[in-house]
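Alright, structures below, take your time with them.
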Structure I
Amino acid sequence: MRIDAYLQQSPICEINRAFRRIDQHLTRLLLPTGLHLVEALVISSILLEEPGTVTPSLLADTFATTRGNISHCIASLEAKGLLSRQVDAEDTRVFHLRLKPAGRKCAMQVVRTLDRLQRTFEKKIAPAELRGAIRTIRAVEELCAAGQSS
C-alpha cells in the first residue's frame, strides 16, 4: 500500500505495531497465571515492596495509568482471591494492598516469567543496546507529550 513507506519510517507506528505483537506474546506467557500484564505487574510490585506500603495511588503513579484502571485491576485480583485491601489506621481514605498466599505464589510465577524474558533479551541484545532502545522510546514519548501542549 502507499502508506507503507510512511509506516516504515514512523517511530510512533513502529512502537504501536511492536506493542501489539509484544502484548500478544506477553498474554501467551502469562496465560498460566490467568493474569493480564497490568495485573501481573501489580501483584509483582506488592510482592517486591515492604508489606503494607503499596497503595493504589502509588501503583497508578508507578505504571503511569489512572487510579480507575488500577481500581479495576485490584477488584479483579481480589475476585481471583490473590490480594486483600486493608484500610490505613491513620487515614481511612487510604488502603494498603496485601497478597494472599495464592497471590504470593502467583506473583512469584510472574516474576520468574518476566525474569526469564529479560534474560532472553540480554542474551540476544547487548544490555547497552537495550538501554539505548529504551532511551529512544522515551525520547519519542517525550516529543509526543510536548506536541500535545503546542
Structure II
Amino acid sequence: MAAYAFYHLLQMPLEQALPRLMERALAAGHRAVILAASAERVASLDTALWTWDADSFLPHGAAAADPDAAPDPDAHRQPIWLSTRPGNPNGATVLVLVDGVAATDLDGFQRCLDLFDGTDDAAVAAARDRWRSAKAAGHEVTYWAQSPEGRWEQRA
C-alpha cells in the first residue's frame, strides 16, 4: 500500500513548489512520475524543472504532447518523468499528481504526492474527495500545508 500525501499549495504556485519537492525526492534516492491533466501543463512543468534554479536543474523527461505518439523508448533513463498518461515507464517509486488528476494504479509506487491549489475552492473540494477515497482504499494518508514562509508543515 502506497503512502498517500496531500500537499496544500497556499504560498507558492505549483511551478515553484514542485521543483523543491522533486529535489528532495531525488536526494532521497527516489525516481518520480508526475501525472498532469494536460499537455500544456506538462510543457509548463517541463520548463519549470529546467529553470527553477539558476545554479542547478532537475534531470527529467516528458512524454510527447500527442497522445497517439509512441512511448518514448528512453523514458526508463529519466529520474523524473512528466506525462498525461498513467504508467511507470521509469521505474519510479513516487507518483506525483497535479491538476486534480486521480491515481488509477499505485502498484509499484511507495508514495503518492497529491498537490492541489489551496486558493481554488473547487480544487480543495476535489482534494477532499480524493482524501476520502485514499483512506477508504486503506492508504496511509497525510496532509501537508505550506506555512506563511513556504515551508511544509504536516497537519494530519
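Computed from the coordinates by the stated procedures, all read-outs in this text should not be read as laboratory data. What you are looking at is a predicted structure, and each value in this text was computed from that prediction instead of being measured. Cβ atoms are built from the backbone, for glycine too; each structure is taken alone.
What the table below lists for this structure:
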read-out	value
Which of I, II yields -9000 [helix-only ellipticity at 222 nm (-39500 (n - 2.57) for each DSSP H run of 4 or more, over all residues; to 500), calculated]	II
Per percent of Cα pairs over 18 Å apart, for residues 38-109 alone, the highest-valued of structures I, II	II
Of the structures I, II, the one that 0.98 was derived from, the read-out being Cα Rg over 2.2 N^0.38 Å	II
For relative contact order in percent (Cα under 8 Å, 6 or more apart) computed as 22, the structure of I, II it came from	I
Which of I, II yields 22.0 [mean count of other Cβ atoms within 10 Å over residues 94-101, calculated]	II
Label whose coordinates, when distance in nm of label points 7 Å out along Cα→Cβ at positions 6 and 30 is calculated, return 3.2 (choices I, II)	I
Top of I, II by mean count of other Cβ atoms within 10 Å over residues 86-93, largest first	II
